[in-house]
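Bear in mind these aren't lab numbers, they're just calculated from the coordinates by the rules spelled out. This structure is a prediction, so every number in the text was calculated from the model and none was measured.
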Structure I
Amino acid sequence: MVNSTRTEVTMLRTIFGIGAIALLGLFALKVAFGLFGVLFGIFFVLLWWAVRIAIVGAVIYLVIRVLMPETAKKIEEKFNS
């Protein structure tokens, strides 16, 4: 009878230990994905700004190239050399 009680206590301790480790793992996943979510958000905001700046720069360069071709050639020479 004493051996049966000791076995049950050991089994319960094992079950509670596995449950505690599972809860800690879930908490760690929530923290990790929460941080990654913020990082992905920042990355996409910065990417969107970069795309907008590139589009504005391309439009400005196109206008300069159409209206002032000599200036556009100077700009090209400056960046290509």
Structure II
Amino acid sequence: MLGLRERAVTMRHVWSVIEETETKTILSLNDTDLIGQLLNKLESKKLLNGEQINEMSCYIRSRVPLIRDLAQTRMVSNS
């Protein structure tokens, strides 16, 4: 289990990767592929360890509707 400080840093990493991900990618992938892509990016950047990846998988899965809503808003505001 992550401590409070580690959890805050982990959340910043997760949301940073989400923000870096192209809007069209977020909106076009199904939930499973989107979660997989975000986790792969986190792993490839060496931002999280194995335990953190498992925890963030559950977290991201629970936030997919929010992630898509934010991407939709980003797309609308950029047009």
Structure III
Amino acid sequence: MVVGNRDHPEVFNEELEQALQIIAALPGAGTIYAQSPVPGVRRVYLRRVAVHLYYTFDDAYVIVRALWGARSERGPRL
């Protein structure tokens, strides 16, 4: 079930918080996004809100690069 972000902002917040916790603990968990010109970009899918979270990481930080609708015909400009 995909819910509209505007109708249920708490669902979006829950999905985002869960994804951030996962990538903070296991930054390599996301799928490599090969179409990015930025090396090392990965993404995770927020199923209930149909959004991809794009990020990079190093030894010290996880950097969120974009949140992008999964139904879009193209990915974000990174």
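To which of I, II, III does the computed value -7500 (helix-only ellipticity at 222 nm (-39500 (n - 2.57) for each DSSP H run of 4 or more, over all residues; to 500)) belong? Don't skip to the end; give the middle numbers.
Details: I: -35500; II: -27500; III: -7500.
Matching structure: III.
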Which entry (I, II, III) yields the derived value 12.4, 37 for Rg and Dmax of the Cα atoms in Å | III
